[in-house]
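Multiple structures are listed underneath, in structure tokens.
The numbers here are math on the coordinates, done by the rules we state, and not lab data. Note that this is a predicted model, so its numbers are computed, not measured. Cβ atoms are built from the backbone, for glycine too; each structure is taken alone.
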Structure P
Amino acid sequence: MTNPLHGQRILVTRPAHQAQGQAERLRALGADPVLLPCLEIQPVDEGTPEYLRAKCCVLDLDLYHSVIFVSANAARLGAEWIDQYWPQLPLRINWLAIGQRTAETLADHGITAFHSTAGYDSEALLESNLLHDVSGEKILIMRGADGREKLAVTLRERGARVDYADLYRRRCPRYSDSELQQALLPTPDAVLATSGEGLDNLSSLAAQWLQPLQSAQLVVPSQRIALKAEQLGWRQVRVAQGPDDRAMIQALAPDLDLDSDS
């Protein structure tokens, strides 16, 4: 079948700056992608406590044994920070990324980072040998403010000293009723949601249309988010192999070979 998703209305909830690639892939498969970003990524404002703490961490980058980037957004913004203060990367640092997409974003900025092939979350990265024996080591986590604590808590339990560089905040976008109605009516055939926070925001934004929306196929990137979705009332939840565009779309059409789809 040339267009296996022909005529399907697919709601794309990625942040606006990350949604176009997913939409283009869906369109190439015959779908009608509808963009409704459910997260805004806002870099921390200059002069705020988060900004000053992040700057101190980056200036002291060569004091860390390992630097971990938790997302593609953290990789993009973190690499920009590092480039600003370090014309040459400091030596003897273990660069680590959560997920292939995060590692690829770092590679685009000249940073070669390890990522686990066993999963796309903190739990998978914590299983890597690089983070098993970290007693006494100093580790920096680059992330969005108020993110999950699992990574830092576990590393501290293993004896590491962990600092955060909070590079951005995630916010729920604002839409008019007419914008929401245009996106949510008629009810999409499927929804792609790559984060639990984005799913919460969608539930809030779409409150007026939530009951019919929750009958649509929902694709999420992990069992953790799938459980959250079911608790929120979604009835058809499918778990993709990861949060990247290809994996999320593959979950919509499991029998389709997307290997050649770049």
Structure Q
Amino acid sequence: MSTLEALILGIIQGLTEFLPVSSSGHLELGSYFLNVQSEDNLLFSILVHGATALSTIVVFRKDILELIQGVLKFEWNEETKYASMIVLSMVPVGLVGVLFEDQVEALFGGKILLVGCMLLVTAALLAFTYFNKKHEGSVTFKSAIIIGLAQAVAILPGISRSGSTISTALLLGVNKEKAARFSFLMVLPPIIGAMLLKTKDLVEAPELVTNLPVLSLVVGFVAAFVSGLLACRWMLAIVKRGKLIYFAIYCGIVGSLAVIGSLLF
């Protein structure tokens, strides 16, 4: 992987992790058209996901600190309740990751027809929120598990994690700002957990990193972190203004082009 490829893929990851257009789907498309080897892409994907997790922590540092302080009081307060809902939302994606890891990994690796079809599903989800104007509620334990199920489905390349979770929350009547906040905070534990598991795999098989230039890794990480910061803040403003329909159109176009491209080439 060259430095330029790392820069491009890092920016793609940083932007698409928060914007509702599927980071995994765009990384698959980007890797396919840049002809990046799958084993390089796996390692690089772990690194840039860590960068976007760090950008989430930076943006929501006050919220995270308040949650930690509230939980450490060891009483059933609003912070403990919210943290419990985050933990509950993690259950579906955790089960899928543990029980179907090999099957999920088999879905990656240049399958742009699948990516295109799933981007069309993301487009449909985002479009549905345009017609649902009632967004006054808060996240509950029931909605948390449903949003968690949406996150589990978003393991598929082309299904946007932020798009599916925010759309699900909005369709359940959750307030726009609360939907975006919960969506971004709930993904931190799964990302960190997945990174730890993959790091363990790399420690056990260090030969996998022999062909990865350090400069490319650094450039990719920095690009993903900076673009992630910008995209996270932008996405919060987008959800608040109710402009997800434009991303539905975008996903529809890119998904259609991916499907057509897979059938022609």
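From which structure (P, Q) was relative contact order in percent (Cα under 8 Å, 6 or more apart) calculated, if the value obtained is 38?
Traced to structure Q.
For FRET efficiency 1/(1 + (r/R0)^6) of positions 20 and 156 (r between Cβ atoms, R0 = 30 Å, to 0.05), which structure out of P, Q has the highest calculated value?
By FRET efficiency 1/(1 + (r/R0)^6) of positions 20 and 156 (r between Cβ atoms, R0 = 30 Å, to 0.05), the leading structure of P, Q is Q.
helix-only ellipticity at 222 nm (-39500 (n - 2.57) for each DSSP H run of 4 or more, over all residues; to 500) was computed and gave -26000; which structure, P, Q, did it come from? Please report the intermediate quantities before stating the final value.
Values: P: -11000; Q: -26000.
Structure Q accounts for this read-out.
Comparing FRET efficiency 1/(1 + (r/R0)^6) of positions 60 and 116 (r between Cβ atoms, R0 = 35 Å, to 0.05) across P, Q, which structure shows the greatest value?
Across P, Q, FRET efficiency 1/(1 + (r/R0)^6) of positions 60 and 116 (r between Cβ atoms, R0 = 35 Å, to 0.05) peaks for P.
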